[in-house]
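Input: structures, listed below.
Read-outs throughout are calculated quantities, based only on the coordinates presented, and are distinct from any laboratory measurement. Because the structure is a prediction, the values reported are computed rather than measured. Cβ atoms are built from the backbone, for glycine too; each structure is taken alone.
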Structure I
Amino acid sequence: MLRDLKPYPAMKDSGVPWLGEVPEHWELRKIREVGRVINGFPFDARRFSRSTGYPLIRIRDLDKARTAARYDGPFVESARVNPGDVLIGMDGDFNVGTWRGAEPALLNQRMCCIRCAERATERLIAYSLPGPLKQINDVTWSTTVKHLASRQVERIQLSLPPLPEQAAIVRFLDYMDRRIRRYIRAKQKLIKLLEEQKQA
């Protein structure tokens, strides 16, 4: 797959310090220009459940396929997320992930979801966000827990290629991500096996 990659004929300054140069035909766009940032909802903790209702995604559940809690009460439709949706934790380290579950879920407060017309754009944004979010985190002052505002996410500038190129980049990154995750799982199994042998 790497052998098929060809260098771009011309580059330009992106105008974004953390990004540097990008291919000349890529466009610099703010997230609010290509999608919507949707905030989570403050669900009533009295309706939390372990077995009934929708999975409830909290910051601890970011990038997972299961949640520690479910919610079986009324909810606003905007708080509903679908498998594969791009999510951001808005407290602490401002991490990015996706909902990896097989069913729709509900998004708790202090998290947000990014929705675009094209899934490839959403996925590319997810891969691109850790850098700018770390920059925001580094300059955010707090005596306790750092907080991210949805307007800060909306103002993040990214350099986006045409849609067919977005799809190709995302396919490659997804492929590499799957390989890395498989490698991590294999190492975790090996570590667990070695620990069991030590205790035997």
Structure II
Amino acid sequence: MTIATLRRTLSDDGKTIVQVVCDSIALKGNTAHMAQGYNSRMPPKFFYNDDIAVAGSGDLADGQFFERYLDQNRIDLSGLDKKQRRWKVQDAWAGFNNWYSEQVKNFQVDTTFLMAIAGEAYLLGGGGLVAEIESIQAIGAGDEFAIGAMEAGASALEAALIAIKCCAYCEEPLHIMTQTTTENGSKVDYTVFQAS
């Protein structure tokens, strides 16, 4: 299980800021483990590069495969209107699902993802779901606590901390990916937060 939260805001100076926060828990059966991946600086349940930030709730292998797919199949949203951007993301998500099925012999993706790309935010899920996120979203264990907190004004980080206090299947440290998008492009900053 996990908690992943996302808040998208527009600043007064024209920047779009999308913050994606993900915890560090991984389960094997009913036993919690710290998520350790092939990349020593972060667990494979989330990843980022210069212009994209992704967090997933579900099978860690799905996240590893999704990162690999996006490294090989970059999504370019430049010059597209809002509807075309959503279609481009939907095409990429469908492409990943088909590619993944071939890689693991017809297994289906069993993970829901939050994705920030070029100032846009999307919920990606089973059956080809691609839903645009206007302001807030949370996935995983404790998501209802996190959404309630963000509805009351909490940041993505504060909402994840509340979910951790309310749910046994979420834990620190938290991984924070903040994507800032201007007319000149996007940049993702990464940090780790440990309250206790």
Structure III
Amino acid sequence: MPPLRRFTVDLAGLAVAFEAADEAWPAALAPRYGAFATRRAPRFVIRLTGAGEVRDAAALARLMAEPLDIVAAGDRLTLRSASVAAAVDLTTGQGELSAPVHRHGVDSLLRALLAFTTPESLLLHGALAAADGRAFVCAGPSGAGKSTLAALLGERGLCDELCLLRRGEEGWTAHALPYWHGRPGGGRLAGVRLLAHGPDHLWPRGT
């Protein structure tokens, strides 16, 4: 039996390790999760099993369009679609994920773990910008400009799709997640801004 390869990520303080015998798994996860890799002891350990490949854009579109059922009952969390099956024991921290060798299944499982196992927290569909210890969430529906804004902000734009808000004794903090493009960071929540398209397009002088 080939040795298991372990890849551990830290998302807003939640450390999750993925183990796989197939070396294709770390390669599939690294582009999105490489910046969030950690040596911390994981709270959850997920064994990955490949169930097919994603060969082209059409196959990926079909995979992402599959309805996904997520059930949290007692100490067990399960996810199931036509191509993805996962089960995690929330008490022991052990779990399994069977999915095509692509980050989609891992994305879905990690978001579910964040939603169900991080107390006093809220997942928010928005871009996150931070500087000098202060963080702003810029929320809006798809197409509102979250990714554009995050890109324009350079190093201050931490992620462009999903972030985590956590309530503590001193107020709320905001934490970047890897979706769709992100790097670790955050700060004290200083505000939430709702994005909308204005009536006019503004072009910086010289462009």
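Given 15.4 as the derived value for mean projected area of the Cα convex hull in nm², which of the supplied structures I, II, III does it correspond to? Corresponding structure: I. One of I, II, III was used to compute distance in nm of label points 7 Å out along Cα→Cβ at positions 118 and 182, and the result was 2.8. Which label is that? Going through each structure in turn, the value belongs to I. Comparing I, II, III, where is relative contact order in percent (Cα under 8 Å, 6 or more apart) highest? Largest value of relative contact order in percent (Cα under 8 Å, 6 or more apart): II.
Say we calculate mean count of other Cβ atoms within 10 Å over residues 62-69 for every structure; which of I, II, III gives the highest result?
With respect to mean count of other Cβ atoms within 10 Å over residues 62-69, the highest-scoring structure among I, II, III is II.
Between structures I, II, III, the calculation of distance in nm of label points 7 Å out along Cα→Cβ at positions 22 and 158 yields its largest number for III.
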